1. Could you tell me which structure in I, II was used to calculate mean count of other Cβ atoms within 10 Å over residues 3-10 as 15.2?
2. Matching task: -18000 is the computed value of helix-only ellipticity at 222 nm (-39500 (n - 2.57) for each DSSP H run of 4 or more, over all residues; to 500). Pick the structure from I, II.
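All of the numbers you see were taken from the coordinates with simple rules; none came from a lab. Just so it is clear, the model here is predicted, and its values are computed rather than measured. Cβ atoms are built from the backbone, for glycine too; each structure is taken alone.
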Structure I
């Protein structure tokens with residue numbers, strides 16, 4: 001069973017990525033993570049580390065806090 005926090009986090013990453021009109025591959029490149037990793041995060045298949053949360057926030061040019069608020 002997937003944890004609610006992982007589902008919400010993945011939805012927020014996807015929401016912000018789509019809002020910026022960038023692909024999962026481009027986000028992975030900007031965050032310096034493997035291209036399949038972003039998809040796994042968005043599908044709540046990975047329990048992401050704080051270090052990678054920071055990388056993704058920087059790649060999306062948002063505060064870490066923004067990845068945890070207003071999840072739709």
Structure II
């Protein structure tokens with residue numbers, strides 16, 4: 001499990017994809033979510049604006065990430 005550290009109250013799914021290195025720009029988030037299976041806390045998610053909070057788990061591309069607050 002990989003951790004993604006945030007200093008803000010939340011992170012959007014689009015920002016997460018960029019932070020995790022899965023996309024190069026925020027504009028690619030919509031395309032990426034349409035082409036790949038992404039789950040947040042076990043539920044399928046396609047909204048790039050979905051807010052992620054500390055302790056949320058995101059599974060994508062065979063990898064699981066957990067959001068942690070710094």
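1. Numbers: I: 15.2; II: 11.8.
Answer for the origin of the read-out: I.
2. Values: I: -18000; II: -5000.
It was calculated from structure I.
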